[in-house]
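Any read-out appearing in this document is the output of simple, stated calculations on the displayed coordinates, not a laboratory observation. If you're wondering where the values come from, they're calculated on a predicted model, not measured in any experiment. Cβ atoms are built from the backbone, for glycine too; each structure is taken alone.
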Structure I
Amino acid sequence: MHRDRWDELELSCNLLAVGEEVPPWLRRFMDVDVAALAAAGSIAVLTGTAQEMADRLARRREVAGVSYVTVNSGFAEQLAPVVERLAGT
């Protein structure tokens, strides 16, 4: 990759879990423990209060350049207050 194109890239992250619970569909396919993933610093889970989650996503954007986050629609309710806090930032 050419470094002169770095600013043109949009880095994304897919969240496997939002909140403390692993969704049943994910649990069936993978033996995943959200607490262990969060403790290990996995960017695939987002835990904490809505403000903590928003702060974590903002830090990922600042530090790593992650500007695009995808998530299963089953997490829409949990993520809505986070998106609200990040709107316009």
Structure II
Amino acid sequence: MNDNHQGLLSVVVPVFNEEKKLVSSLKKIENYFQKKRYLKEIIFVNDGSTDKTTTILEKFKTSLPIKVIFYKQNKGKGFAVKKGVLKM
């Protein structure tokens, strides 16, 4: 496939209290997608985290096409994925 005609990719990532490992994961994602042209957006669904997960995600908005959905009560991974897909 020609690089100029690659499709776009949206990724939904549910997160819950990921403060300790989120920065290293975001750096890996950033490094990978800087080499690719097909990333449209990453939708992080913060499933009621009580730590600094949302703050960390907000900081990466300048270097990655990130959307953050947040709600206060943990509702589970399935609910989070559904919320993210509906925002695509």
Which structure, out of I, II, was distance in nm of label points 7 Å out along Cα→Cβ at positions 29 and 61 derived from, given a value of 2.8?
I
Given a value of 1.4 for distance in nm of label points 7 Å out along Cα→Cβ at positions 37 and 69, calculated from one of I, II, which structure does it belong to?
I
